[in-house]
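These are the structures in question, set out in turn.
Rule-based calculations on the coordinates, nothing more; no lab input. Predicted, not measured: the structure shown is a model, and the values here were computed from it. Cβ atoms are built from the backbone, for glycine too; each structure is taken alone.
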Structure 1
């Protein structure tokens, strides 16, 4: 397994963990909360290869910029990946998308 690089957005330390509810590995920054996960939840996602793949994605990604927008359902979502947050677009304080890690320009 590769060592985790610092967060590409804020330079903070990151950690890898297994998200039981969605059956996937995640890497998350302690400081800003930027995350990356395995592409698709898998039934046997607790395996080492899936964890290595997630760490590889964290270490190789480039900074993305996005913005919170309202989708056709009236929900607030990320312009880059479509991830929906539970808050109103005017009350969203997430500076980064929890799913793809994009820096949100309208916060």
Structure 2
């Protein structure tokens, strides 16, 4: 059972979002923010779109194609930022549907 000192779900969501998008990383913060918004640069667009729309279909080949330009840490950050952005988008749509019902 939550206590008065237990962070709220909203606070945990904000902290996670802030850590992923604004915290230290190997990718520039602005790039992580663009990726989360679904506005990836052309070379990352296919991977970001796949993570956002069909994450279960992401394969080693999708990531391997980008390893010449991006490090493992950078690719991890790309995938996490894309997943976070997709989750935020779905949550907003769900909340709008609930409010509209």
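Could you figure out which one of 1, 2 the value -22000 for helix-only ellipticity at 222 nm (-39500 (n - 2.57) for each DSSP H run of 4 or more, over all residues; to 500) was computed from?
2
Work out relative contact order in percent (Cα under 8 Å, 6 or more apart) for each of structures 1, 2, then name the structure with the largest result.
Answer by largest value of relative contact order in percent (Cα under 8 Å, 6 or more apart): 2.
To test your reading of the models, identify which of 1, 2 gives 98 for volume of the Cα convex hull per residue in Å³ when calculated.
Structure 1 accounts for this read-out.
Of structures 1, 2, which gives 12.1 when mean count of other Cβ atoms within 10 Å over residues 64-71 is computed from the coordinates? Mind dumping the intermediate values first?
Values: 1: 15.6; 2: 12.1.
The correct label is 2.
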